[in-house]
Structure I
Amino acid sequence: MTERSNFQGTIDRYHRDSTPWWPERRHPGAQAPNVVVVLLDDLGFAQLGCFGADMPTPNIDRLAAEGLRFTNFHVTPLCSPTRAALLTGRNHHEVGMRGLSNFDTGYPHQLGHVSNHAGTMAEVLGDGGYATFAVGKWHLCPMEQASAAGPFDQWPLQRGFDRYYGFLDGETDQFHPALVHDNHHIDPPATVEEGYHLTEDLVDHAIGFVHDSVSVRPDRPFFLYLALGAMHAPHQAPAEYLARHRGRYDEGWDVARERIHARQLAEGTIPPGTELAPRNPGVDAWDELSDPQRRLAIALQEAFGAFLEHTDDQLGRLFDDLESLGVLDDTVVVLLSDNGASQEGGPFGVLHEMKYFNFLGETPEEAMDRLDDIGGPHSHTNYPWGWAQAGNTPFRWYKQNTHEGGVHVPLIVRWPDRIGDPGTSRGQFHHVSDVAPTIYELAGITPPEVYRGREQMPITGTSFAYAIDDADAPTAKPVQYFEMMGHRGLWLDGWKAVTRHDAGTSFDDDTWELYDLGADHSECHDLAAERPERLAAMVERWWAEADEHGVVPLDDRTIELFGARFRPGSPHPPERVYRYFPPVTPLPVQAGPPIGGRNWDLRATAELTDRDEGVIFATGTENSGLSLFVQGGRLVFDYNCFGDHHVVESDRPVPTGRCELGVRFRKRAFGDLGRAGADADLLIDGEAVGSVEIPFAMFVMSSLGPSVGFDDGSPVSDRYRDRFAFTGALHEVEITLVSAARGSADDAAGDERSTMSRQ
């Protein structure tokens with residue numbers, strides 16, 4: 001009846017006496033450009049050639065030469081919050097993304113997803129007549145809702161995108177990714193042996209989506225949001241790219257920083273007189289490093305450089321394809337990073353990034369026999385602080401911090417129809433929340449005040465379209481606050497107040513610093529003691545902005561929030577018993593049983609012949625994880641602790657017919673290093689048939705979650721290859737979290753918090 005009531009033709013008894021009518025489809029107008037937003041991950045201000053880098057990025061450099069570099073552009077210090085601000089045009093706290101989408105703290109500023117009262121660019125542009133595509137990293141839905149069970153209301157297709165191909169979590173392996181196509185999980189379309197790499201796959205699908213659209217509906221503009229996994233760890237690239245970077249970084253980070261800084265000054269990337277910030281605490285002079293430290297650091301930077309060059313080549317393929325279609329010059333291309341270079345590799349860098357999240361150090365000496373693996377499919381690496389700070393030249397600090405090194409990133413805009421002076425730069429201060437209102441202005445679209453019955457929050461970003469037209473126009477952005485895990489900052493009239501916060505300490509005890517960024521672009525000269533009145537006024541203004549934009553309550557909890565899963569609305573059962581009935585689609589980490597750092601029991605009900613074998617349950621990758629499987633007639637448990645395999649095989653054959661197979665996993669007391677080991681017992685029909693001592697019980701195992709009846713991704717155990725699917729009948733797999741104190745299913749979050757405090 002609704003369609004009929006809106007009908008504007010005439011209806012008589014016969015069609016020859018009636019007048020047809022078709023509703024007019026929304027369209028932004030013939031002058032509306034296509035829009036391509038390319039979001040890179042963990043890329044520092046100085047890691048593109050056009051921003052002073054030593055690393056080759058010719059395709060992105062060409063984009064800058066044909067467009068504009070915005071050299072005073074800022075983001076939030078972390079990925080999910082930046083993505084929320086980018087796609088909504090609002091500050092991240094007010095739309096519910098204080099931190100990672102992995103967490104829901106029960107406060108409006110940390111929902112684990114973008115508020116439905118803050119429409120995304122896809123929702124706004126889609127309603128305006130655009131075709132909308134998302135490709136790559138999402139990380140904007142609660143990760144416990146990222147399984148095949150949903151709910152799906154915060155997945156890309158439910159937040160305005162017509163099509164999606166990528167991964168939902170914060171990172172994934174570049175050779176063995178956890179992929180989603182539209183609303184369902186899929187396996188990668190090829191193997192490592194066949195030359196597979198995720199970035200190539202993502203760009204292939206981006207090109208495919210565009211071709212499908214312009215081939216059938218060339219009249220309809222498109223919005224492509226391409227959020228690559230690069231340059232987030234793991235830093236992985238094809239072998240030929242790794243070979244190209246051998247020897248490029250042997251001079252070390254001190255020489256590199258000085259050379260980048262000089263180039264930035266010469267090319268106008270930073271204002272004249274900008275000083276090179278001193279090395280961050282924990283970054284040693286290159287010449288003072290030991291030989292193993294230098295060799296490891298060089299190899300890790302080679303992997304990063306190879307990954308970046310490979311990414312640049314794939315973006316070149318996309319730009320070339322748009323040009324061949326004749327649509328590139330009708331397209332607004334925006335390229336940026338989500339935060340500064342990552343500090344998550346620690347002082348030396350890591351072969352296994354998950355060691356960072358387990359608070360485990362890894363000495364360079366331990367890595368010497370695995371240098372050749374770095375950057376390939378058998379690694380999960382991240383580079384050291386020294387290279388991260390070089391990537392943030394000329395600034396201090398890193399991703400996670402509200403100093404410039406964490407929030408000052410490259411922005412490139414290309415649109416020949418609007419830009420009259422290509423190849424130049426813009427120095428106006430702007431923020432990631434300003435991108436959406438800029439695109440709306442360029443596209444001639446007004447965001448709705450009500451979207452699908454929901455009143456929309458005001459857009460708080462400031463369009464920088466004026467700066468595209470006028471390089472000398474004064475900054476239109478009035479003020480911008482920053483906050484991440486208690487680190488805070490405020491930009492106002494060219495001044496910045498900023499503080500680093502130590503988790504667990506009183507926020508009132510934080511020391512605020514004050515910088516005149518107009519004269520001290522790299523935050524080298526703290527004026528807090530000289531200008532206490534200005535600092536006090538700025539701190540007071542920070543609190544006012546915090547109240548206005550929903551920043552409070554301040555919350556410095558981070559990784560321990562992974563323990564806060566058992567709450568109303570969570571997929572985690574209150575009784576702490578998880579039951580899976582194969583076949584089951586692989587689960588994201590946060591939707592599966594949280595066995596890291598806990599005591600647990602696994603019991604599988606199966607039927608086998610004497611020829612059956614395969615994986616019963618596995619989680620993680622070849623770099624870290626665990627696997628329970630049947631092989632050669634025996635039950636086997638492999639606890640892969642960052643390449644150290646602790647394996648136990650049953651002392652008797654697995655019986656034929658119906659049986660119960662399982663593992664009993666119990667942590668031991670903390671040792672001298674403050675680390676808890678564990679004992680794992682194999683069980684057949686409830687009887688212990690073998691045990692193994694595990695020196696360290698991992699708290700965080702992997703970014704790849706569990707699979708039941710096979711091993712998804714790269715194989716956890718080196719005793720089998722590929723998925724090693726179970727060939728018998730696997731009826732049920734039950735996992736129970738067990739309290740160490742009482743030996744019964746109980747709330748293990750307290751146990752996890754204890755582990756965290758000891759670490």
Structure II
Amino acid sequence: MRSNLAGPRLLLRRLREVMAEPIKAQERLDKIVVLIAANVVAEVCSVYILRADGVLELYATEGLKREAVHHASLRVGQGLVGLIAAEARPLNLPNARAHPAFAYLPETGEDAYNSFLGVPILRAGRTLGVLVVQNQSHRTYLEDEVEALQTTAMVIAEMVAAGELEAISQKGTGLDLSRPIHAQGVALAEGVGLGHVVLHEPRVVVTNLISEDTDAEKSRLTTAINRLRLSIDDLLASNDIAAVGEHREVLEAYRMFAYDQGWIRKIEEAIRNGLTAEASVEKVQSDMRARMLRQTDPYLRERLHDLDDLAHRLIRELMGRDHGSAVDDLPQDAIIIARNMGAAELLDYDRDKIRGLVLEEGGPTSHITIVSRALGIPMVGQVHDIVSLADAGDAVIVDGDAGEVYLRPAQDVQNAYAEKVRFRARRQAQYRRLRNKPSVTKDGVEIALQMNAGLLVDLPHLTEAGAAGVGLFRTELQFMLASSFPRMKEQRAQYEQVLAAADGKPVTFRSLDIGGDKVLPYLRSIQEENPAMGWRALRLGLDRPGLLRTQIRALLMAAAGRDLKLMFPMVAEVDEFLLARGLVERELKHLRRHGHAVPEKIRLGVMVEVPSLLFQLDELMQEVDFVSVGSNDLFQFFCAVDRGNTRVADRFDPLSLGFLRALKRIVDKAGAAHVPVTLCGELAGKPLEAMALIGLGFRDLSMSPASLGPVKAMLRTLDAGRLAARLLPRLEPGHPEGDIRDFLKRFAAEMDVSL
């Protein structure tokens with residue numbers, strides 16, 4: 001029997017009337033299944049809703065035994081209903097019993113029925129339940145009947161999302177939409193944050209599902225698609241978009257989907273069946289998302305993100321909403337969740353209200369990670385599909401130490417993390433009490449503890465944490481946050497503010513470390529197989545001397561009448577430093593010749609982070625005023641281990657014999673030449689590793705502000721001389737050193753060193 005083509009539209013109109021009635025959720029659902037059964041000419045219509053425990057519970061039925069409601073159930077993957085939930089696609093069978101997945105539920109009385117049509121109840125690609133119709137006769141349901149059932153399932157999905165069905169179940173387990181989720185990602189910025197979800201690109205909630213005028217909805221769709229296509233074409237034609245690169249590839253993918261006739265025909269079909277244009281886009285996207293999520297091809301899964309973004313853009317066009325992030329009206333405990341975002345976008349938010357950041361993408365060396373660490377915001381990246389799983393306002397916990405995210409956490413998890421936060425706060429209070437205490441070991445060895453910085457917002461930490469100065473100021477962050485290359489005056493103003501905020505404490509500026517993996521959107525980049533070891537930092541600066549000279553001149557003018565400490569990164573040969581020093585001397589002559597004030601004292605140094613310098617230390621020490629060990633890059637180059645690659649990042653220990661010998665060599669050569677040496681990087685900020693560095697002879701360490709307290713607490717309980725006496729012999733050839741990390745732990749326990 002062929003259903004009336006007007007059926008879906010008529011059904012939706014009647015459903016709208018039912019949705020408007022002031023009745024209880026169970027009564028509303030009971031009326032809905034009666035309407036569907038009549039419209040599809042089915043003897044049975046049933047709704048199964050997915051619970052938080054992974055069970056599909058019968059919530060309403062017309063045609064089966066009513067006493068089975070809230071008692072009959074199937075697990076995901078069990079029976080035909082469970083198969084639909086697992087695969088998120090319709091199942092249309094003339095003889096259900098012949099299907100190998102058929103599972104008979106005697107309590108429902110369904111033994112008399114043969115034909116079966118079931119569709120998933122989807123929202124944003126997530127399966128919330130299954131809608132089923134059945135008949136005694138052996139028949140295959142028609143395409144428009146399948147479409148009608150899928151369209152109707154959207155209405156039920158909104159009932160679930162609105163929380164209407166939450167209290168109906170007699171099992172007390174709650175629904176899957178609200179179930180707690182524990183997701184594992186990659187720890188990118190330490191700390192723990194408890195709060196509520198703020199979606200960086202807020203999803204537009206489509207509340208107007210059912211159309212009044214099909215032709216008007218088609219016209220709205222055509223207009224919106226044309227506007228969307230035009231905006232993408234304009235972006236691609238813009239001079240702001242490079243001819244090649246990731247940004248262009250994403251926009252090309254958007255354009256491909258925006259002009260795809262198959263996608264548009266599916267949306268038009270949903271409009272013909274009675275949905276509004278925006279509800280049709282949401283329905284088609286939800287169907288496609290559910291199917292693509294089950295693909296194993298990584299390319300297809302990646303394209304899903306592009307299609308998601310495009311669908312959201314189209315819905316915004318249809319509803320007249322702006323494209324952009326939710327930087328206003330933040331809750332006091334905002335946890336920002338995004339697929340990805342730029343560093344500048346993070347700074348648009350009110351820092352005082354952000355408790356954490358979660359990304360589907362992001363890596364240890366990305367711009368957003370660097371800024372998040374600088375701001376002290378706990379961050380977890382590479383959390384699969386978190387944007388779709390989260391809804392605005394959901395409770396969430398971000399563990400930036402373990403790389404874990406708890407979405408809608410259970411009460412016991414919340415309690416445990418609340419205690420962890422309180423414990424960290426008590427520890428931080430203890431550390432703050434140490435900030436004015438001398439940074440001296442038990443046996444009287446003075447250790448200078450400095451902090452790493454890169455933004456003006458970092459500078460208040462100098463006083464708060466009791467740092468002796470800024471051992472590393474990453475000048476590239478200013479460039480990464482700008483929309484165009486900062487002019488000399490802008491750079492000078494930034495450096496003047498930094499020196500003023502330091503209030504007389506020393507600041508060591510690092511010249512631009514851009515290029516490689518730190519790509520500036522306005523600076524044309526080149527494709528490199530090994531960007532970390534490619535055209536970056538001083539290499540780029542020497543090849544583009546205009547960029548480096550502009551920065552040098554800005555620093556010299558900003559430090560007029562003060563001391564200036566400037567070091568150059570990624571130096572592999574002493575001659576590279578000599579060339580850079582020549583540029584400084586040239587700019588000094590220029591400023592003096594034109595009557596500009598210059599720094600009272602200039603000290604130039606090198607970051608030791610390329611292993612080749614380990615074998616040029618004698619020559620290097622004759623030329624530099626100071627050296628700074630960049631422990632992060634030096635270690636990854638020393639061991640040929642990419643610290644951004646989770647498969648190998650933890651494979652080698654920085655407290656291994658070979659690396660400690662290399663560090664000791666730097667300390668010895670610097671000491672013999674009376675050249676000051678500092679160590680910057682993650683190694684300095686961990687109490688056990690910092691203890692090892694002090695044992696090697698380092699007396700100046702620079703770290704993140706949050707690490708200053710724990711490291712100071714450690715060194716004030718440490719006998720540096722006794723540690724050196726027991727550690728250094730273990731570095732000698734032939735010594736049965738064993739595991740040095742284990743030795744340090746035993747020493748700390750034996751000597752009651754605070755770790």
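Read the figures in this text as sums done on the coordinates, not as results from a lab. Here the structure is a predicted model, which is why all the values come from computation and not from measurement. Cβ atoms are built from the backbone, for glycine too; each structure is taken alone.
Computing relative contact order in percent (Cα under 8 Å, 6 or more apart) for each of I, II, which one ends up highest?
On the way: I: 15; II: 10.
Largest value of relative contact order in percent (Cα under 8 Å, 6 or more apart): I.
Work out which structure the value 8.8 belongs to, where mean count of other Cβ atoms within 10 Å over residues 9-16 was derived from one of I, II.
Details: I: 8.8; II: 19.2.
That value comes from structure I.
Match the computed value -0.35, -0.77, -1.02, -1.15 of log10 I(q)/I(0) by the Debye sum over Cα atoms at q = 0.05, 0.08, 0.10, 0.11 Å⁻¹ to one of the structures I, II, and report its label.
So the calculation was done on II.
Hey, Cα extents along the principal axes in Å, for residues 377-608 alone derived from one of I, II reads 75, 48, 44; which structure? Before the final figure, lay out the partial values.
Working: I: 75, 48, 44; II: 69, 51, 31.
It must be structure I, since only it matches.
Consider the structures I, II: one of them gives -13500 for helix-only ellipticity at 222 nm (-39500 (n - 2.57) for each DSSP H run of 4 or more, over all residues; to 500) as calculated from the coordinates. Say which.
Values: I: -6500; II: -13500.
That value comes from structure II.
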Ranked by distance in nm of label points 7 Å out along Cα→Cβ at positions 233 and 265, the structure on top of I, II with the greatest value is I
One of I, II was used to compute mean count of other Cβ atoms within 10 Å over residues 385-392, and the result was 29.2. Which label is that?
I
